[in-house]
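Structures for review follow.
Here, each number is a calculation from the coordinates, and none is a lab measurement. The shown structure was predicted, so the numbers you read here are calculated from the model rather than taken from an experiment. Cβ atoms are built from the backbone, for glycine too; each structure is taken alone.
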Structure P
Amino acid sequence: MMLKLYLVCSISLLLFSCGSSDKKPGQKINTEKTVTAEEQKPGGFKDLIPSTFKIDTYENNRILETGMGFFVSGDMAVTRLSFFESANRAVITPFDENQSYEVSGFISIDRINDLILLKMDGLKKTPVNLAETILTDDEKTTFFDKPQGNTVPLHDGKVLSYSNMLGSKLYRVTNQLRSKSVGSPIFNSNMQCIGLGFIQIADYETQTFVTPSVFISDLIKKAGKFQALSELQKQATEQESANNSKVKGLVIETELGNIKIKLYNSTPQYRDNFIKLARENYFDDLLIHRVISDFGIQSGAADTRYATADDVVGWKGPGYTLPAHIVPGLYHKRGVIGSPRKPERENMRKRSDGSQYYIVTGRIYTDQELNDLEKEIGHKFTDEQRNTYKTIGGAPHLDGTYTIFGEVLEGMEIADQISKVEVNSEFRPKKDIRVKKIRILE
């Protein structure tokens with residue numbers, strides 16, 4: 001099936017799409033040295049200790065993750081969103097204190113860059129100074145560990161590259177973080193924070209990357225209303241789901257025009273998830289990255305926001321998938337919205353991608369084609385479905401195997417226009433087309 005080409009999400013793709021390297025696989029890069037606070041001039045890294053903390057996340061009383069984070073504005077602090085995968089509470093311990101503090105909640109998140117902006121009621125620390133410029137290759141980078149007595153262990157490294165890696169714009173640096181140091185602020189030679197450090201396997205070894213401070217600054221600018229940590233969980237509450245069922249529609253604002261859609265209440269988990277991501281501005285600036293003539297258009301891949309022309313895209317989601325929900329009576333007529341997924345050989349339960357979606361533009365089918373498809377996919381079309389596919393059109397080869405969760409109300413001419421653009425061998429438009437945002441009509 002054509003749709004099964006949509007997502008090349010294997011480990012090898014993850015490893016080979018992380019940017020070029022100036023070393024052989026398996027070769028360790030280590031330019032670090034450890035120095036102490038006594039070697040630092042007044043006003044040095046020792047003054048930044050209160051701005052940094054250890055964080056522990058919990059599901060009730062069960063500890064989930066331990067890492068680091070740092071203050072960026074008064075009572076606001078940043079760390080990795082992935083620490084909160086199943087967490088409903090978190091505790092931080094500032095490096096200058098032995099006392100721990102409960103995290104009050106959060107005020108903004110960035111799923112694509114794995115960032116969360118935390119709110120700390122009753123606790124304010126001097127924020128780190130975020131760098132406003134991008135470092136060039138070979139510039140010095142430094143991070144520090146928790147003080148040991150009167151000394152601050154500093155670890156020096158350098159920038160190897162700044163490019164689109166792991167589906168986002170990142171620094172790759174030689175500093176070697178430990179797992180409990182993930183979330184550390186990484187500094188330049190002027191002691192400005194260039195971003196948040198983390199480790200991930202790339203080119204067959206664990207490497208250190210830095211989420212640039214520009215994304216942290218954007219997160220601060222987008223700070224919204226205070227929310228409890230429990231709001232991060234994937235399932236909507238009964239009240240939220242009830243409110244979502246009353247949403248009048250959503251508008252997909254593209255560079256070529258707007259497409260107004262509605263989401264079905266018969267697939268509430270998909271409806272609630274889509275609305276949640278729209279509220280988080282997750283879909284903003286993502287590419288319409290896959291276009292197939294006589295089928296449809298596809299967007300929602302997290303790795304497309306910063307993608308360059310040569311990047312392989314469509315493999316990165318929001319960090320979770322959704323269970324298949326095939327509703328009897330829903331079929332792939334022209335204008336419906338569905339959720340793509342990995343092929344069945346990698347995905348026996350047919351779980352859908354957590355954020356990607358497609359709009360069917362389709363084509364008209366003959367009776368003989370429908371007869372052949374029934375034998376091929378083992379699915380019997382009703383008289384209504386046959387009539388629709390013969391007059392209005394659609395994508396009948398997907399029926400019964402992909403989740404449908406909405407349809408277009410207005411703007412199919414925009415979807416048709418996009419479906420006819422010139423594409424490369426991977427069905428990506430040769431000229432980028434972006435979804436500017438998805439607006440909710442309350």
Structure Q
Amino acid sequence: MDENTNAHLNRLGIKQLTEMQLKAGEVISNHQDLVLLSPTGSGKTLAFMLPLISNIKQDNTNAQLLILAPSRELAIQLEQVFKSLRTNLKVNCCYGGHSTQIELNNFNGFPQVVIGTPGRIADHLRRGSFNPGGMHTLVLDEFDKSLELGFEKEMTEILGRLVGLKQRILTSATSLAQIPDFVGLSNPIQISYLEKQNHPPQLELKQVIANGVDKLDALFRLLCYIGNEPVIVFVNHREAAERISEHLKSLNVEHDLFHGGLQQLDRERALLKFRNGSHQLLVATDLASRGIDIPEIKCVIHYQLPGTQEAFVHRNGRTARMNATGVSYCVLAENEHLPDYISSHIPIESCHGENSIPDFPEWITMYLPLGRKDNVNKVDVVGFVLKNSPLSKENLGKVDVLDRITFFAVRRGFEQMLIKALKGCKIKGRKVQLQVSL
């Protein structure tokens with residue numbers, strides 16, 4: 001590893017790269033096309049970002065690297081990882097639901113790196129927001145999703161405009177039977193670390209059988225059985241997620257929703273509250289199975305089983321990462337059977353007994369109506385809170401600064417004291433009203 005790579009790793013608190021990251025870095029540094037297959041959570045993002053940084057010329061005002069992601073959440077996560085490396089390179093992240101004007105303003109600053117979703121990047125190319133001629137490297141992250149039929153029009157359009165491409169890098173946790181010709185791969189090197197079995201050995205599969213056809217009671221019993229652990233409940237449709245949410249609300253179970261029908265800010269808020277510990281339960285569609293930044297969780301619950309083995313693998317990829325253990329629960333109606341891609345010889349968990357409703361989370365999320373575009377950063381927020389209130393540092397949790405709003409976690413029970421203490425106080429010369437994020 002060179003000196004710059006070591007510096008980046010030190011900033012991230014990483015001692016050394018994995019075998020997969022080193023192999024990928026060698027291929028990328030040799031300017032070869034790469035197809036990288038590795039499980040969720042194995043560090044694919046750093047595997048391509050670290051070697052690509054050295055290929056970007058800081059004094060060149062052209063956009064040189066394009067990273068395409070199939071979802072807004074993954075695009076945002078990629079931007080966060082890139083910024084965490086603290087290079088002097090400029091980056092612009094573009095996705096639906098984000099302000100087009102902010103993105104246009106960022107292009108006026110001549111970013112060398114562009115990250116985005118296919119639809120929004122295609123829109124910017126039509127607008128002439130940036131010159132694609134200087135792009136020499138393309139990364140398709142989660143390429144099996146980016147190359148699905150729903151993105152074919154935009155992807156064909158984008159690839160057709162990148163006339164100066166010299167290197168293409170495709171990454172995913174799932175292989176694709178055939179990569180379309182329009183991607184333009186040239187003698188690609190494939191590196192695969194995917195397990196041959198359906199699930200890693202450290203993942204334990206269990207089934208929970210409902211009494212009758214309605215599985216809501218079985219889900220509630222299971223959640224009480226699991227207790228105070230971070231959990232994602234997966235469903236196939238947003239309507240099912242909404243139905244489960246209403247049932248959990250009636251039982252006073254703290255949770256949040258995550259699906260494609262929500263506004264972008266609501267989706268971001270759900271994820272950051274899950275990350276900062278304000279919610280330990282997320283009811284989600286497969287949108288949450290990949291390409292989002294959430295902490296390691298002990299178990300996932302398949303309230304509805306997906307139609308494909310690939311989707312099942314991606315959902316399970318949220319737990320049992322690297323060398324950690326995890327549990328995957330399949331909730332079945334009385335006469336429902338496991339699909340063919342799952343062995344029928346998995347143990348049944350009864351979940352009966354004196355199990356109480358999970359406690360309210362230790363943390364609660366507050367928000368301020370100021371963000372990055374108001375020149376507010378994490379240091380500003382921490383200073384504002386701790387200097388103007390009696391709150392101690394250990395009672396202040398994770399801080400997330402978005403474009404026009406900031407969220408931060410405080411230990412439950414301190415929120416009203418904080419609202420009162422900070423009333424009338426200024427941050428960056430502006431009075432703000434602190435509120436609890438519901």
Structure R
Amino acid sequence: MRRFALRHADAGARAIKMTHVAVIGGGYAGMAAAATLAEQRVPVTVFEAAGQLGGRARRVDYRDVALDNGLHILIGAYVETLRLIELVNPAHAQALLRLPLAWHVQDEFHLRAARLPAPLHLLIGLLRADGLSIAEKVSAARFLAALRATRFTLAQDISVELLLKQHSQSEKLRRVLWRPLCVAALNTPPAGASAQVFLNVLRDSLDAGRAASDLVLARVDLSALFPDPAATFVEQRGGKVLRSQRVTAIDPLAAGFEITANNQRASFSHVICAISPHQVNAFLIGITALSEIATTIERLLYQPIHSVWLQYPAPVKLPSPMLGLTRGLVHWVFDRETLCGQRGLVGAVISAAGEHQDLTQEELGLRVHRELQEQVGALPDPLWTRVIAEKRATFACTPGVRRPPQITPLGNFYLAGDYTASDYPATIESAVRSGITCAQHILQHA
């Protein structure tokens with residue numbers, strides 16, 4: 001765990017006369033803030049403790065193969081993420097594969113959105129879907145119509161599971177459509193997931209413009225998709241991105257802060273703290289102005305994500321680039337050969353907590369291989385498997401969960417990250433928007 005200290009400055013500490021922003025953390029939230037500031041030519045310095053940018057969405061090199069520490073799905077509704085990728089990444093058109101919504105659960109369900117304006121694209125796609133009875137299709141359509149009538153707003157937050165029961169969604173509908181969507185979006189099992197946040201996701205993806213429901217899949221590793229190009233963008237505009245720079249102290253000055261990293265000190269007018277919540281609280285606790293925020297963060301619970309990589313000796317052709325599974329541990333499987341040209345590489349995602357946490361990495365890799373054989377078809381033994389476990393990948397998105405604001409009571413000190421206040425769950429889009437919010441507040445008040 002990173003350790004921080006926030007100490008009070010001497011009375012005679014000098015003021016910072018110009019805007020120069022320190023961003024602590026080079027993940028998607030931090031780099032979104034840095035790119036937004038750099039676009040307006042505001043001096044910014046990013047401190048990243050790791051050697052690789054991206055945080056919980058970054059490249060991991062293993063056996064000369066570029067993996068990701070988490071297999072993330074983007075959708076068309078992630079407008080700010082896609083806008084910033086286009087801003088900083090000259091190769092953005094080749095880095096992303098954009099497809100009309102296609103929900104493919106192996107041997108059980110297949111839905112493809114029609115090429116029509118919303119909401120007809122989803123309604124027609126649902127009526128044409130394979131794997132559901134006519135009654136189930138009508139039930140799902142009525143559910144969405146009822147949500148639309150209430151503008152996707154609940155009088156009181158409840159669990160997703162209870163919401164589905166209230167709207168008489170069958171076990172089949174829950175298993176192949178609503179539960180996988182809930183776990184993919186909120187990384188929290190439906191029995192304990194916030195129905196209101198789930199409805200926010202449905203509102204902005206399935207009930208918005210047709211393009212909002214598109215699946216947007218990365219064709220490069222997650223560091224190369226945004227954080228690395230963002231670093232180049234920042235540096236080209238006079239900013240700095242310092243990798244392997246662990247911040248150990250933040251000292252308030254008369255009008256600004258002094259940052260200590262790797263035994264070197266520098267002064268800044270503003271600080272955006274864009275690291276994970278369990279690390280943030282290591283120095284928020286005990287600071288009077290931030291005590292309420294520290295308490296809010298301390299109460300957050302977490303859910304893991306396990307990414308299981310399997311390298312096969314020959315090409316593996318999945319029915320679709322992203323395939324859902326429901327009869328085992330695995331939730332989604334990605335064909336990295338189709339997406340990224342990585343021959344024989346398959347990535348599998350297991351979201352939230354479960355029995356898989358009790359398995360060793362070797363046992364889990366073998367278990368996932370067997371599930372693929374059972375549900376996809378005969379496969380050769382993999383050359384190797386690699387399990388990447390993010391034990392606190394996201395906060396548990398439970399009903400009524402309180403999240404801290406980006407703008408704190410400590411002047412010119414901001415929080416960015418997917419755990420901060422937002423309509424959305426802990427997604428890349430939520431992280432990016434938090435960073436933009438911090439940057440825009442600085443730009444408006446500098």
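Observations on the model:
- Value 12.8, calculated as mean count of other Cβ atoms within 10 Å over residues 356-363, assigned to which of P, Q, R: R
- When FRET efficiency 1/(1 + (r/R0)^6) of positions 268 and 332 (r between Cβ atoms, R0 = 30 Å, to 0.05) is calculated for each of structures P, Q, R, structure P gives the greatest result.
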